[in-house]
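The following blocks contain the structures, represented as structure tokens.
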Structure I
């Protein structure tokens with residue numbers, strides 16, 4: 001079983017591979033008991049959001065991580081994958097601005113992803 005940070009990093013890579021935009025990883029374990037990490041990403045459309053979530057789910061399945069729940073979809077512009085230690089949020093740009101999780105979780109530690117995300 002991988003540690004939560006390694007799981008989060010592997011899913012970050014997966015979202016980056018599928019052209020997820022503005023990927024942020026927040027370590028929230030010191031400010032909430034909801035999870036250890038929130039992974040936040042933007043897709044270019046509802047279809048892209050679904051594709052990103054499906055690939056994140058596939059990646060986590062390959063890592064042997066059981067999903068606790070998947071919410072959103074149906075054109076809402078936001079999908080959430082709950083894996084206990086990791087919660088993946090994938091938004092359209094408009095939904096991400098509206099919910100503004102980075103502001104809501106401003107006390108969380110922002111994890112540096114420059115070693116993970118390959119600039120184009």
Structure II
């Protein structure tokens with residue numbers, strides 16, 4: 001399994017990578033939405049799931065989510081928002097745009113691992 005983690009924080013990318021390795025997944029990272037689109041263009045068929053921050057320079061997580069959900073090649077990839085944006089209205093926007101799950105920072109490592117496994121479902 002390969003997880004694409006999109007976050008402008010190196011610390012958060014490391015936390016997500018550690019959680020993914022605990023459950024046996026490989027992680028590829030991008031620091032913003034535009035870089036994440038490049039990763040999908042190159043490795044999209046290998047990506048099992050995307051973990052996505054909301055607040056990033058350039059393209060926001062929501063804009064990235066809306067972009068990939070209109071692309072036939074990527075629209076079925078589960079996307080979990082992992083963000084400090086805990087406002088219920090933003091959670092709703094992300095879910096309506098196609099997010100599979102939502103986790104608000106800060107979080108317990110176990111919660112992240114559990115939600116990743118939920119999103120990947122049958123892959124386990």
Structure III
């Protein structure tokens with residue numbers, strides 16, 4: 001049994017604090033030994049996560065859809081955040097690291113999405 005200071009109406013003794021930690025440790029051990037995998041599960045159907053307990057559905061979460069923000073041509077001295085797309089030198093890039101651009105395009109902040117230069121005739 002856990003001893004609460006407010007219920008006792010006085011500060012807890014060292015022994016009571018130790019007993020509280022011992023009780024919590026025993027409770028955690030029981031939970032770990034039970035094997036939550038048998039009781040809790042998560043399934044995904046398209047864009048929905050389905051949470052179940054003992055095979056009974058307890059909650060659904062609709063996953064967010066990625067919607068890129070197209071910023072046009074890359075430019076120096078601009079603030080870019082994750083999810084923004086730009087084109088530069090016939091290539092389309094997605095920002096993977098928030099940053100303020102400098103005078104030169106920095107590949108480390110971008111992921112190549114489409115290389116239009118490979119389709120030149």
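Quick note: the coordinates plus some simple rules give every number you see, no bench work behind them. These numbers were taken from a predicted model, which means no experiment stands behind them. Cβ atoms are built from the backbone, for glycine too; each structure is taken alone.
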Value -13000 of helix-only ellipticity at 222 nm (-39500 (n - 2.57) for each DSSP H run of 4 or more, over all residues; to 500) was derived from the coordinates of, among I, II, III, structure II
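Match the computed value 0.7 of distance in nm of label points 7 Å out along Cα→Cβ at positions 18 and 58 to one of the structures I, II, III, and report its label.
Working: I: 0.7; II: 2.7; III: 3.5.
Source structure for this number: I.
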Candidates I, II, III; distance in nm of label points 7 Å out along Cα→Cβ at positions 10 and 90 computed = 2.4; producing structure is II
Relative contact order in percent (Cα under 8 Å, 6 or more apart) gets 24 when computed on, of labels I, II, III, structure II
Value 1.34 of Rg/Rh (Cα atoms, Kirkwood Rh), for residues 50-105 alone was derived from the coordinates of, among I, II, III, structure III
